[in-house]
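Nothing in this text is a laboratory measurement; each read-out follows from the coordinates by a stated rule. These numbers were taken from a predicted model, which means no experiment stands behind them. Cβ atoms are built from the backbone, for glycine too; each structure is taken alone.
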Structure 1
Amino acid sequence: MRTFQLVKVNAATPFERGVQYGEQAKEKIKQGVADYQKLFAQTSSWSWEEIKEDALSYLPLIEEVMPEILEEARGTAVGAGVDLGGLIVLNCRYEITKFIRENECTTCAVLPTAAKQGKTLLVKNWDYRAGILDHIVIVQIEEPDGTRMIGLTEAGQLIREGFNSHGVGLCNNALQSIYDRKGIGIPVTFLRRKVLTCRSFDQAKKLLLTSQRSVSNNMLLATKEGRAVNIEANPAGADLIEPVDGIITHANHFVINPSLNSLDSTPRAQRLHHLLMAEHGSITIEYIKKCMADHANYPDAICRHPSDVSLPLARRGLTVASLIIDFAQHTIHICAGPPCAGEYTAYQL
């Protein structure tokens, strides 16, 4: 059974936490930097040095808004023995590869009125390039104030999605709007990591709504108290989707303001909603695992598999991981690779 490396971090300062992370995941981080250097050589007219320069241009704003998160990234580069530019490319790859991107990821939140035993569950199938499968890691961090967090990411990136000991969890989807542009904003990977320091739903929601951005992103926020909201954010603003009957599902299209769309993933979001409503009031983690392995509407299915054979295998779309956060049990269930073919492993916060 395939599993991801678990990186455990506990240090007094952000820089030291980054160093611990970098040292433990050193080989995977180096592999990831080399992978993106190869990818951009195949897909971009920019040189690797130009791409690093572009990524580093985000640093002044990050330094101003969340310097402690930037210090964690600096420490990760030192611990892994890679240059800061390459490490920041990893953390800005969403922004760098934004134009034009494919449909990526399906998420949902299931609240106590819809779940068995009154649980709150936050769920994601992470769809991306098959080539990153071997350098995904699970990162578990304990900060000096006692805040603990755990989540998934590409090695070298800050935590992309997960939850913390205050009961705040976040999952994300790619969105692309007519307002997306090259420009300076807080890279989504940095923003996601910052959310996991938040102590409440309202604090996290405010952060997600007020942060400066140059590209669109969908953010599904949920907490242990049974609250959830989906934020469809773009450079011009954000729209909120509240739960209906205790369920939110989302993929890669703007629901509230469809005129913003330059992607369409309606079948996946609707299919997942249909599957969840079929078990409304008794949804379990085991049932969600079956939902996330669904192949209806292939190739635009919830469980994604490579379909474009014109692309090199490493660049074909795949569900590289699936996760289910159970706030009541302080547990995240993670499947490495497509959930139709793998098994979920439970990790305790």
Structure 2
Amino acid sequence: MARRAATKTPATLSDLDARKATILEAVVNEHIDTAQPVGSSSVASNADLAVSSATVRSEMVALEREGYLIQPHTSSGRLPTEKGYRYFVDHLTSGVLGPAQQLQIKDFFAGVRGEVEDVLEQTSTLLTQLTSYTSVVVGAGHSHSTILSVQLVSLDARHQVLVTVFSDGSVVKHSVVTQFDVTHVDVAEASRQLHALLLGLTIGSRVQVPSRSDHVASLVRESVSLLLAEQPTVEGEQVFIGGSSRVADAFDGVETVRKVLSILEQELLVVSLVQDILDQGLSVAIGSEHGFELLSSCAVIVAPVTIDGEPAGAVGLLGPTRMKYREAMAAAEAVSQQLSHHFTGGE
């Protein structure tokens, strides 16, 4: 895998004067809309500037010299560089979703049901619908969630099902098979003890199990062993990709599309990508900032998902460096907040 070491959080760029900042913003906005190099006459006519196109051209030359713009051909207009995009993103005012998008998110979370995996998968589809970019939703499963209830259900004298409900909405079932016959009374008492013993704990917690040799104690010990014995691992992360088909529309060039798809097909790399960006303290990683060489033409937006203040995954959007940052950042933030609220049982 071609990957550079992840970069640190970018140093704060020195502020441009008001005119240069306005020109840079105009170039970025027009390039996002058109995917074409931007000329000085276009900026002069569209930006809020009371100066001639010659003055704009001079300022664009200065911005190029300072590394914010690049001119692909001598006779062409200019394109933003990573540094230019970074300045643009760092100075963006907070985006606000339109009423239709806000209603779409509200209706989605009011109606979404099912296992946590189903919710995460549907959320990835929602993000793509909101933005038209490829979405990534990473969930930590139930490893960070607390146990809300535990119940043993008897199927026959030697076969029970342990049903555990977690605070993120997930329901986990384990088969408990004994070498002895147990009664419905034994099962009911074991179920009561398990609920009292495990309520509020997380996977991997240590508990004091009864050492008695009776049937109830044996059921409790076996159930606790099945549920809590294994520590959560990174491999337990759940990854859902939405809108992979949008990659071909978003990027120019067959080779770029192939590289992007090759990363999306590797779930552990996607988890690593999202986690590295969050670890850097970023919500947006542009081009080489995220450290994945194959995605050097991409920007990635991430927003954390939390449960009771603890990290429990993230939502993200992947698109070209000329993605619509304001709208995409607002969508990722809104969905991450609603997903966190959903998993903490908020109404």
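If distance in nm of label points 7 Å out along Cα→Cβ at positions 139 and 315 is computed to be 2.7, which of 1, 2 is the source? Kindly include the intermediate steps, with their values, before the conclusion.
On the way: 1: 2.7; 2: 1.3.
Label of the source structure: 1.
For Kirkwood radius over Cα pairs in Å, find whichever of 1, 2 sits highest and give me its label.
Working: 1: 19.9; 2: 23.0.
Result for Kirkwood radius over Cα pairs in Å over 1, 2: largest is 2.
Identify the structure, out of 1, 2, from whose coordinates FRET efficiency 1/(1 + (r/R0)^6) of positions 75 and 203 (r between Cβ atoms, R0 = 30 Å, to 0.05) was calculated to give 0.00. Kindly include the intermediate steps, with their values, before the conclusion.
Details: 1: 0.75; 2: 0.00.
The correct label is 2.
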Structure responsible for -9000, with helix-only ellipticity at 222 nm (-39500 (n - 2.57) for each DSSP H run of 4 or more, over all residues; to 500) calculated and labels 1, 2 on offer = 1
